[in-house]
Structure I
Amino acid sequence: MSKTALPTDASGFVLLSDFVPHIVQEIRYYSTFNFIGERIDGYEEPVALLSIEAARALKAAATELAVQGYRLKVFDAYRPVAAVRQFILWGIEDTDVRMKPYFYPDLEKQELFQRGYIAKQSSHSRGSAIDVTLLDMRTGRELDMGSPFDLFSEVSHPDYRGISEEQFENRMLLQRAMLRNGFMPLDCEWWHFVLRDEPYPDTYFTFPVSAASLRR
């Protein structure tokens, strides 16, 4: 049974680094290295926030993967509505395509929405979706997934077979661990997962990404 929540209420969320101590974070939308090329609205700190339920499931996945010699690395978790609004305005009005060679080399901006790479309402804003990859604990390096995070292309579809067997198996290693621990994948992004039984399926939260949001 889903809970009732106000969009401004962060009481059901946790700071992921507190809940999963060994998780690695590279919050791309706090940086300028993303498909827009500037820090995204609502990202006040380079931290990952997640619903308590999703954080608990992610901790279980992280523990399972650690036994196999891997650590989870997070690119994005909770994403406020303001960030999604910026994505939409950028797609409709902004003529800036400076990041096109890195993130959408074969597509026009409008196609990113048509093909489902960018949603007008994001599951991230419901607080139980996460973008992750794997690090090899022996080398400290990311596993080769066949495409980088946020490359909007068919190559990034989880089931794309035009990559090496090792790259495909790396994707499946991540996917299997996430599925076993209650997450569902997205058919066009190997890095994206959402909690199957998310606690706030109808609420799109607005509070900013910062530790201070949890103390208000």
Structure II
Amino acid sequence: MTTGESGEMTADVVSLYGVTLRAVRSPARVIAGMVNLSDLRYDLYGGKGSGWIEASLGDAVALRTRLEGDRVDLDRLVREYPIQGGTITGRLRYTIGFRYSPAQGSEVGGTMAVGEPGGTVSISFLRRLLSYAETDPTGILRQTLANLSEFPYRTLDLDVRTVGGAARLNLKLVGKGSFFGLLPPKVREINIKNLPLDFLVRTFSQG
């Protein structure tokens, strides 16, 4: 398309940083050197997503996007990505924004959540998260989880923000009521704060 032209963008499969979007479609328009996908729709691991993307043309690439969706099957995501070192189940909803420019670099912000009835997280998965130096300084959580194979959770909440030029995550897992009797009062929920995204990528991309 040339400047001022409108059309439609469709793709059976689009891969972004290892995440696979399917049945991607959106009205498309080029305005003043910017590609505008104003009503993006796609399928994502059993769920549906929508949003918009604006991207500049030419050598100085710039990008802005906002995406949201729900019913993403976490078990399928972990298996197909693939994420190494554990399993997690549940149906995820998310809202995430991202922008990039050569002058300002990249910024990301968003929230992800799994509502009731929740799902399960394998203890091997949690142990890898807890290997981050700033988490569980007392060791109570590691001791509590030592003899378990999985943690059944009622809700999961995660937010991601760019802080000081790096993306960091806060994760909160609330255990199911029937599970509380197995945990000390201090471990009724699991909170992992200020986790660098690059640590997460390195940890779960290992074989």
Ranked by relative contact order in percent (Cα under 8 Å, 6 or more apart), the structure on top of I, II with the greatest value is I
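Can you say which of I, II returns -8000 when helix-only ellipticity at 222 nm (-39500 (n - 2.57) for each DSSP H run of 4 or more, over all residues; to 500) is computed? Could the numbers behind the result be given before it?
Working: I: -8000; II: -3500.
Of the options listed, only I reproduces it.
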Suppose you compute Rg/Rh (Cα atoms, Kirkwood Rh) for every structure in I, II: which one lands on 1.03?
II
Suppose you compute distance in nm of label points 7 Å out along Cα→Cβ at positions 142 and 174 for every structure in I, II: which one lands on 0.8?
I
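Just so you know, all these numbers are worked out from the coordinates, no wet-lab data involved. Nothing here was measured: the structure is a model prediction, and the numbers come from that model. Cβ atoms are built from the backbone, for glycine too; each structure is taken alone.
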